[in-house]
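Down below are the structures I want you to see.
Values in this text are rule-based calculations from the coordinates and carry no lab data. Quick caveat: nothing in here was measured; it's all calculated off a predicted structure. Cβ atoms are built from the backbone, for glycine too; each structure is taken alone.
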Structure I
Amino acid sequence: MNEFARQKAAQAWCKDTTKNKIMDIELCEAFAGIIEELTSQPWLGNATTKQLLDEVSARVDLNYKTVD
């Protein structure tokens, strides 16, 4: 699990309406996992270098089509 996802999930306990609640570590980790899963999706602009190069390589083929 990456630190960014953990920090974002932990912010749920820092809001004015939730700051008095006891943090549930297992719930926070579950939220962080969901955040990490969503933010690692290439369609969100977070593609890895390899994913970008694979896409460019595929599009260099003049017969490449995104739809039939």
Structure II
Amino acid sequence: MLNEALERRLASLDELELRQISLWRLKTYTNREIADRLNCTVRLVERKVERMRKLLVSYEESMG
């Protein structure tokens, strides 16, 4: 049941990159480690994490 809920939440993210970042965050990767993997800045990862949180909150609210 937990896996299904997680899969639905991940599917609600509109970008593949956001899904990947979510999975790395679940594996406790730091923003620096994620930035290194994506070859981007830590700030960009921080912005994407914030966007991801907003999308997930919006998803939760829509589910009631």
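As an exercise: mean count of other Cβ atoms within 10 Å over residues 12-19, calculated from one structure in I, II, equals 14.4. Which structure is it?
Computing mean count of other Cβ atoms within 10 Å over residues 12-19 on every structure in I, II gives 14.4 only for II.
Assign the value -16000, calculated as helix-only ellipticity at 222 nm (-39500 (n - 2.57) for each DSSP H run of 4 or more, over all residues; to 500), to the correct structure from I, II.
Considering all the candidates, the number was obtained from I.
Given a computed value of 35 for relative contact order in percent (Cα under 8 Å, 6 or more apart), which structure among I, II does it belong to?
II
Work out Kirkwood radius over Cα pairs in Å for each of structures I, II, then name the structure with the largest result.
I
For the read-out distance in nm of label points 7 Å out along Cα→Cβ at positions 4 and 20, a value of 3.0 was computed from one structure; give its label from I, II.
The value was obtained from structure II.
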